[in-house]
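Scrolling down, you'll hit the structures one after another.
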Structure P
Amino acid sequence: TGGEAELALVVADRFAENGLATLLLEHLAVAATEAEVTEFVSYLLADNAPAFDVMRDSGFELTAVPHQDTVEVRFPVRLTERVLEAMIEREQEADAASLGAVLRPRSVAVIGAGRRDENPGHQVVRNLRRAGFTGTVHPINPHCDYLLGLRCHRSILEVAPVDLAVIAVPAAEVLEVVRECARAGVRDLVILSSGFAEAGADGRRLQDEILTVARRAGMRVVGPNCLGIANTDPEVRLDATFSPMTVGRGRVAMMVQSGAVGIAALQRADDLGLGVSSFISAGNKADISGNDLLMYAAEDDATDVVALYLESFGNPRKFSRLARRLAVRKPIVALVGGSSRTGRRAAVDHTASAVTSSAAVEALFEQCGVIGVDGLEQMLQTTSVLANQPLPGGRRVGIVSNAGGAGVLAADACEGAGLRLTALSEETTARIREIVPDASSVQMPIDLGSGIGWEAYAEVVSTIARSGEVDMLIALRTPLPALSYAALARALRTALRTVPGEASPPVTTVAVMLDPHGPGRPISAGEHHVPVFAFP
């Protein structure tokens with residue numbers, strides 16, 4: 001130990017160019033640091049460019065001394081920021097590619113697809129066909145000749161090789177099915193079946209054995225005890241879930257642990273007009289977890305926002321590191337179940353998961369820039385704002401209403417959230433007085449009065465949005481005859497439309513309709529959609 005150590009990397013030819021030498025170097029560097037080795041020296045053949053590239057791309061600072069037929073390469077074994085950054089980037093690229101393969105299969109086998117409508121495998125086949133999956137679907141059921149117009153096969157071995165196998169058989173049969181998938185060369189697995197780690201010690205041992213078989217075969221695993229996965233890319237159109245809801249297209253990557261929460265989330269998202277780019281129900285998270293989705297989302301051009309419902313953090317330090325990097329570019333909204341004492345007990349029984357206290361979760365989120373929320377509705381509504389609107393440039397808020405009381409409630413909500421009602425300039429308030437001479441108030445919260453029509457309302461909103469004096473805008477409507485629901489929608493479309501030669505107002509805008517039936521679908525306004533809320 002200590003001082004200098006000679007380094008040699010050997011990878012069998014059949015495993016070459018798979019990144020194994022780079023990964024081996026990373027592990028050796030960590031081990032050397034722990035053993036107080038300060039420098040590596042390697043003697044490479046002069047024409048061994050691949051080995052030199054591995055060392056150079058690792059991020060270490062190399063010194064190369066050429067000899068007659070060899071090159072002596074030395075570098076200090078320090079895990080500097082540059083080295084760690086290179087490690088993280090390689091891990092992210094590899095993990096994103098791995099999960100991307102799961103979400104972009106060209107063929108799907110559904111093992112355990114039964115005849116009955118309520119059978120999860122049957123529902124997966126139905127959803128794949130309903131979504132218009134662009135690949136091939138193979139129902140696997142030895143007791144059925146045809147299912148939903150597709151020929152059934154007795155075994156996965158009859159249709160191999162297959163990119164993705166969705167397993168919907170009883171827990172006791174899953175291990176043998178996974179072994180058969182390994183023999184058939186299946187690339188990845190989604191295990192819908194329950195009865196594993198969430199069911200106790202015996203179930204956990206069975207789950208561990210399944211994961212061992214899958215890893216030896218190089219298969220990634222979603223689940224077990226999950227709802228399934230979806231990818232709305234038009235080139236894929238994958239809906240390998242047993243959800244009764246259609247998965248709508250959008251730009252949100254969503255992961256939930258609970259299948260029931262997943263169904264509720266998809267249904268409420270549809271009500272809110274919120275679509276997803278990809279959806280994963282992680283279940284027990286035996287393999288694929290929230291950390292995998294963060295790495296995938298960082299590389300996915302179809303994703304703008306990440307929404308997570310978690311019942312555990314498998315590796316909180318890694319989550320923090322990944323989330324901090326991603327949240328700079330793409331917002332992360334997270335709801336954590338099981339942060340109370342009772343909830344933790346329920347989470348262990350439900351998905352064999354448990355998080356720490358709510359205070360620890362809040363501290364973790366604050367550290368890494370994750371937007372924590374308190375319930376599923378808040379998660380989806382917050383995600384809707386982030387997915388449909390530009391990010392606010394600051395904390396200054398403008399409120400426009402046709403009644404004073406609603407504006408006061410909105411002002412209280414903003415102050416409680418740490419936002420600041422802006423003070424408009426004399427020029428802007430004078431312009432509002434020109435448009436609505438009898439306005440009750442032209443300072444925040446603005447009350448334009450119960451008789452305001454959509455044209456004047458639109459002009460006031462446009463004036464404020466283009467003033468440069470607000471970062472966010474709340475457009476309120478109390479149900480009064482002069483300003484109908486449709487009229488406010490028309491006002492916002494008019495006020496926020498793109499003007500030729502001028503960029504759209506970079507103001508985060510939401511609407512509040514004070515509707516007892518709850519929030520409505522977003523209003524299309526220019527380049528963006530305005531989310532609609534039922535109450536300030």
Structure Q
Amino acid sequence: MRTPEPEPRTSLNAARRERELAELPGEVVDVLVVGLGATGAGAALDAASRGLSVAAIDAHDLAFGTSRWSSKLIHGGLRYLAAGQVDVAHESAVERGVLMRHTAPHLVRALPFVTPLTPLVPRTRAVATLAAYHAGDALRLAARTPRSVLPGPRRLSAVETLRLAPALRPYGLRGGLLSWDGQLADDARLVTAIARTAAGHGARVLTRCRAVALAGDGAQVRDELTGREFTVRARSVINATGVWAGGLVDGVRLRPSRGTHIVVRAETLRGLTAGMQVAVPGTSSRFLLVMPQGDGRVYVGLTDEPADGPVPDVPEPTDAEIGFLLDVLGSALDVPVRRADLIGAFAGLRPLLDADHGKATTDISRRHAVLASRDGVVTIVGGKLTTYRRMAQDAVDAAMRIRGLDAGPSRTARLPLVGAAARDRLDALDDPRRLVQRYGVEAPLLGALAADDPALLEPVVPGLPVLGVELAWAVRHEGALTAGDILDRRTRIGLVASDRAAARPAAEALLPRAALR
């Protein structure tokens with residue numbers, strides 16, 4: 001019996017990459033996008049869905065940079081509201097609603113957060129925090145996101161607080177505050193879904209292609225797999241390389257900020273069923289985020305520290321940042337988490353625009369900015385993962401205006417990503433919940449991959465829910481070219497070094513098998 005396949009136009013794989021690379025040098029595309037994080041992939045989708053011809057390239061892989069190091073939250077902009085940035089807060093709330101209701105309801109779900117009222121949280125701060133949560137709920141209302149998608153905030157008793165977060169220290173606990181926000185199943189999966197949707201609209205999505213030089217009419221590109229260099233000609237160029245943007249275009253000044261997270265096993269926090277926001281002692285509005293991932297892991301973050309000097313491909317958390325996270329977390333727990341309990345840590349760099357000289361990175365605006373070079377290259381920087389779609393729209397609008405391209409308005413606010421469907425349809429699928437929450441309506445297609453090899457329905461690593469079919473799917477339909485692509489971005493096995501080592505043989509074995517079928 002023939003194995004069901006997804007829509008062929010959306011499938012990314014080695015064969016498609018080779019074919020499209022061979023075609024590209026002989027053409028002039030309307031839009032060349034450099035960078036395939038969330039914003040770059042979003043720009044490719046925005047332009048392609050308007051009917052423009054698009055090539056999108058990245059020196060590494062989909063979601064190789066900042067887009068895979070986030071807190072996995074799609075948030076409503078409450079922090080920006082507290083800072084007086086009402087426009088940024090409203091934009092975040094609107095884009096959260098777009099993702100949760102229209103474009104990616106399979107990837108973004110409501111997550112409850114408990115803010116414990118410990119003895120270190122003064123009553124005045126508790127009152128102010130609850131007022132802020134109600135202000136955030138007003139943002140939800142203004143963004144027209146219904147309560148059925150995101151419930152409202154309320155007070156919790158001490159018993160209710162401990163039921164949701166059993167690891168908290170009960171002594172002196174006055175109860176808690178409950179709020180809600182959006183949680184991504186996986187930020188790198190979001191990027192993959194955007195890129196595949198762009199490919200379905202005709203965009204050429206090409207990883208391992210480095211822009212050696214950039215100009216308003218194209219780029220000199222090197223295929224990192226073969227070393228071959230060639231020219232891509234384009235009517236407009238969008239630089240969406242994030243923290244690396246200044247290396248391709250003169251005059252782009254950034255102040256990268258490092259955000260660090262630590263990773264612990266769920267049992268370390270006694271079966272946490274909700275996220276936590278732990279007040280940072282001695283501050284008026286800073287919180288530590290504790291976020292269960294549904295795969296037996298919990299992320300704890302995050303820091304906001306200047307990251308001066310050369311920009312590394314993969315940022316590393318500092319010892320001091322890890323210590324800070326452990327100290328703040330320990331201020332609320334009955335039994336502190338120790339360094340020996342950590343199973344991983346990761347850091348990402350925020351591409352903050354250096355427009356607020358002298359400010360700490362925590363105080364620099366998260367507004368995004370669209371910049372144009374003298375020769376017409378459009379650079380998009382700043383912003384947040386939540387607002388990637390609006391950032392992409394603004395970048396494409398600017399490129400069209402500057403280069404005189406003729407196309408209609410953006411369509412992406414109501415354009416479902418690959419796998420998306422209405423919530424009731426997703427809930428009706430009888431496939432494993434993990435697959436539905438990560439692959440949406442394509443979940444049954446993953447199960448079908450195991451028709452000839454039932455072992456693919458087994459976990460790749462004992463104790464982790466990642467199945468063999470996910471690895472095979474990554475190669476056949478999601479553009480994974482190496483074991484690292486599979487383990488570090490299509491799945492998140494690689495966040496824990498021991499899990500990565502255990503899964504690597506399976507990933508390497510599936511590369512040729514899956515590619516040849």
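Where a number appears in this text, it was derived from the coordinates with a stated rule and is not lab data. Source: prediction; values computed, not measured. Cβ atoms are built from the backbone, for glycine too; each structure is taken alone.
Quick notes on this structure:
- Parent structure of the calculated result 17.4, given that mean count of other Cβ atoms within 10 Å over residues 53-60 is the read-out and P, Q the choices: P
- Source structure of the calculated read-out (Rg/Rh (Cα atoms, Kirkwood Rh), for residues 29-180 alone, 1.09) within P, Q: Q.
- Given 1.00 for FRET efficiency 1/(1 + (r/R0)^6) of positions 293 and 485 (r between Cβ atoms, R0 = 41 Å, to 0.05), calculated: source structure among P, Q: Q
- P(r) over Cα pairs in 20 Å bins from 0, in percent derived as 19, 42, 30, 9, 0 - corresponding label from P, Q: P
- Across the set P, Q, relative contact order in percent (Cα under 8 Å, 6 or more apart) reaches its highest value in structure Q.
- Computed -9500 for helix-only ellipticity at 222 nm (-39500 (n - 2.57) for each DSSP H run of 4 or more, over all residues; to 500) - originating structure among P, Q: Q
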